[in-house]
Structure 1
Amino acid sequence: MKTLRYLLTIGLPFAIFIFIMIMVLTQNTDKFDSYVYDEISKIISPELTEIVKLITFFGSSKLLKYLSGILLISILINKKYSFNISMIIINIMLSAMLNEGIKNIIQRSRPDILRLIEIKGYSFPSGHSMISMSFYGLLIFLCLRNCKSKWKYIIISLFLLLILLIGFSRIYLGVHYASDVLGGYSLGIAWIGAFSIVIDLKYKKYKCQNKA
């Protein structure tokens, strides 16, 4: 069962990421990227753009830095959930570093189209897509493991919807190709799969230390 879990949560999404990366490097995603953007561009409007800008903020490093600071303060105030909170903070930091590192290796330029927001840096994989998958994906994992509320699956569904909308927003705003977003998602899923295993191992050790 563990081997199957590793294959589904780490191996498969990582293999998909590698495939997308190779397709990007060999410029075999151009038609797909153009088609997706052309379809999305048909619904661009000033009103929708303002909504999309708000959605994309929920996957921004700026927001996640603020959240990390708030979570860090909450640990100092109440140590009851210190383990889960510290894992969330570490997850944000490491996934952001991993994304930036891969971007600097691939060095894919951003789309040369109408950009509805100003942004710098490289394009592949999408940082918003990967980090939102890593952050909200970890919240989903923790919710599945710890939440007993009847609203659990509604909350999880909202997180999943937000992840998808953030990816959509990056294409809509003209700052990422569709392949960037898919690459970010697949790497984010693989990252969460690996990180969840680390959490399980650390949590067992954490519980043993507290009992002692």
Structure 2
Amino acid sequence: MSSNYQQKTVIVIPLRDSTEDEIIEINFNELPEGDEVLQILKSEKAALHFWLDLALEYYKQGMVQEFVKILELSGGEAGLEYPDYERDQMRALDMLAAHYVLMGNKERNKEKRKEWFTRATLLYTTADKIIMYDQNHLLGRAYFCLLEGNKVEQADAQFSFVMNQAQMANDGRVIPAMMGKACIAFNKKEYKTALQYYKRCLRLNPCPSRCPCWHGLLFAR
């Protein structure tokens, strides 16, 4: 991440059909009620990236229901008339899928857990059709495969793909991929291999608390 990166504190949405370049500002320190922000987004046919930025901010502030509503409605309501909108479509699906996986992982009832995971699978499968080999998408899918328990080989292949691609590009996503490989090795009781991966992660990022080992981190990507 660039050292001059500044986190957003406000979203500026252009008013639809305005002749005077009018805008609506939504301050992250004073987020409106969920229904109110949805009304703004829908009435102005706001670009999908605005929906995602707002959904993420609601999530960060603990307003999970608003996060889910925004993402669920974005698929049919958001504006897509801008370059590279497909990546945002995939990101919306992955963010919501990751939330469903987290909910399923917390669920102790087997049937309800299965329901959450089924919903996540549908979203990940839909995202596959947009950009299948996006590294963030593959990381999310790989961690989901680990949680399901019966798709370890699939998870391992996806972690390996991301790790190789990230190493060639000197990309920070190599760390979550290595953490995934370490987890697989540990579960197979291949402790030396697991330790090697963990050590490599620490060499790349000496601060352990910043080594991402859960795909919920992808919300912020």
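When helix-only ellipticity at 222 nm (-39500 (n - 2.57) for each DSSP H run of 4 or more, over all residues; to 500) is computed for each of 1, 2, the one that comes out at -20500 is 2. To which of 1, 2 does the computed value 13 (relative contact order in percent (Cα under 8 Å, 6 or more apart)) belong? That value comes from structure 2.
Hey, FRET efficiency 1/(1 + (r/R0)^6) of positions 17 and 185 (r between Cβ atoms, R0 = 30 Å, to 0.05) derived from one of 1, 2 reads 1.00; which structure?
Numbers: 1: 1.00; 2: 0.00.
Label of the originating structure: 1.
Assign the value 18.8, calculated as Kirkwood radius over Cα pairs in Å, to the correct structure from 1, 2. Please list the in-between numbers first.
Details: 1: 18.2; 2: 18.8.
Source structure: 2.
No lab work stands behind these numbers, since they all come straight from the coordinates. Predicted, not measured: the structure shown is a model, and the values here were computed from it. Cβ atoms are built from the backbone, for glycine too; each structure is taken alone.
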